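Before anything else, here is the set of structures, which you'll find just below.
Nothing in this text is a laboratory measurement; each read-out follows from the coordinates by a stated rule. For clarity, every value in this text was computed on a predicted model and none was experimentally measured. Cβ atoms are built from the backbone, for glycine too; each structure is taken alone.
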Structure I
Amino acid sequence: MDRLFGKFSRDLGIDLGTSSTLVYVKGKGIMINEPSVVAVNTRTEQILAVGGEARKMVGKTPGHIIAAKPLVDGVISDFEVTEKMLRYFVDKVHREGFTLVPRPRVVIGIPLGVTEVERKAVEDATLHAGAREVYLIEQPMAAAIGARLPIQDASGNLVVDIGGGTTDIAVISLGGVVTWRSLRTAGNAFDASIIQYAREHFNLLIGDRTAEETKIAIGSATEDHDDLETKVRGRDLISGLPKEVTMTGKNVREALARNLSILVESIGTVIEATPPELVADVHQRGILLTGGGALLRGLPQLITRETKMIVHVADDPLTAVVRGTGIVLEDLDRLRNVLVLSTDSDSPGAKR
């Protein structure tokens, strides 16, 4: 029956991120780009909203409604909510067609270094959400494919994928990851540093959403954008009343300094562990930045200054991973060797 329903289903490539979930539909392109947020009524266990609508509720809900992110640091923290979120996206894609019971094949990106238990959680959640087959691919590999790098060649490519929950740094050659490192220093850690800075220097308490908006508005990794300004509103920690302050690009750069130092140092560590022949290739080709963090002003210049290597930002870095899953989906037989082995067998693909 699954095979029968599968003939009428649209195969999907999914970038299941801590901050956002993007869905590529075979033959159609990217059809969904929504925040990974779900609003749940705890009294009835009913899903009230998913994605953009749920994100509007973050920090504004009554006691019986929770607007939460079911993924933390790139891995599933709430299995049931993740399953419901994935099912919502699968149903949304098939809403226009005549598929009564969608049973798509799904290629889904996962961070480097996840445990077997965490991999199985992703497989099971996707299968329970309606998929008939699930294929896992490491996110930096998907990002490299999405950026059209020659990953199957005997040459080194260094990819730095800065997402919401994790930053994956990987040297790729011959369709596999040679050396790598996965960090929790990513977009959410940047936001947390801005919240801490506002607390310590302005006695101002702000939320995650305000911190993210500030980072996007004036965030920078170098001194070139120190004169940027934005108004930041929150609660005065002394009086408890609403307060507005002006933050500058210099403030945000100081807030992010430690995170960026860890990021650059980790890139150096991966390069040190890479075989010399591949280092020569990487030096010639440069470093590729993908993910939302790649959009931080001045980041390529900072990494170039510290590593003495050329840095490229992928075209539309936010969608590089999901575009990679889509390319794999379109040519699954030829690119099967880049997929992660299923936790239930010695071959890629978990099945119902």
Structure II
Amino acid sequence: MFPDDEVVPFAAWHSGTAVRDTATRLGLPPIRRLALPRPALYECWHRLGQLPGPLSLGAPLGRALGRPDVIHAPSVAVPPKGRSALVVTVHDMASELFPDAYPPRGRRFHAAGVAAAAARADLVITVSESAAQEIAERTTIAAERVRVVPNGVTPVSVTPQARDAALARLDLSQRRYVLFVSSLEPRKGVGTLVAAFAALRRRGGAVGVALVLAGFPGWLSEGLIGDADRRALGADLRQLGSVSEADLWPLYAGAEVCAVPSTHEGFGLPVLEAMSQARPVLCSDLAVLREVGGDAARYVPAGDVATWAGALEELLGDPVAAGALGRAGLARSAQFSWERSVRATHAIYAEALAAR
């Protein structure tokens, strides 16, 4: 997209094979490995403000990478400050807003990373206006240093044959199902969704419809789903764990409804992903999800099991309304593209350079 730019990817210490395989899979130039494994490297960055060991003898990261014009940290693993312009992406402030949803190590990492971003970054990128407001309220990062670049989605064309083949692999052939895509952790609201679906089933609704959970177990995932709800759904509660890209898009394409019951998001990418497959989206009534979904999703109060059950019943029982919502979502998702995100990010690089 920007042929005059040279990209130098870098990562913490991993095996050479893992680094080469990642670069090949993502179509990246060779990835430079730094001196230490990730936990130790980030600790040195945040606490000491330098690279350790023989790689750079404590030099700023820019020297180790050949003095780039801009260094972009895509998370709050914030490298040391050198002569290069430094841009840091802070996705949200969930670790401050929901500290109990993170392990102690995770809370320490995020706190140190945000503090480093506040001290070192020329500009900070975040993914939504809602996240920008959180940053303004919860950090010392000045609002004038924050730029909002929404995430995007690249529509994947899923043929009926590809959809059916993937669903057969996942033992979902000829099944109606509601789909949840996310890690299983408290702030993602999976317990609310399962409880609502179980309540609907107990009163005779959603007969023949499965609830499919696609995502890895996150922190505090045990106990998110009540035993009584699990028994009520039986085999109609399907936990797939992590799924491949090859299966994810057919899963979206085959869903009756895609549910996003989160209590907090920095952006809410599953909303866009589902919409890009023209699937109706039912999601929590959060400012950030309204920012993403606009008028093309249906909103339910977060954590309200009874209202979630009613909304699921309505959409599952009204294919005309569900179809209209899916078409509206498809049009909405077209407003968010990765190409637009890349161009906006590149403009921020230029701004950071000009400011220096």
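One of I, II was used to compute distance in nm of label points 7 Å out along Cα→Cβ at positions 176 and 232, and the result was 1.8. Which label is that? Of the options listed, only II reproduces it.
Taking Cα extents along the principal axes in Å, for residues 264-327 alone from the coordinates of each of I, II, which one would give 31, 28, 15? Of the options listed, only II reproduces it. Largest in relative contact order in percent (Cα under 8 Å, 6 or more apart) among the labelled structures I, II is structure I.
Taking distance in nm of label points 7 Å out along Cα→Cβ at positions 16 and 248 as the criterion, the top-ranked structure out of I, II is I, with the highest value.
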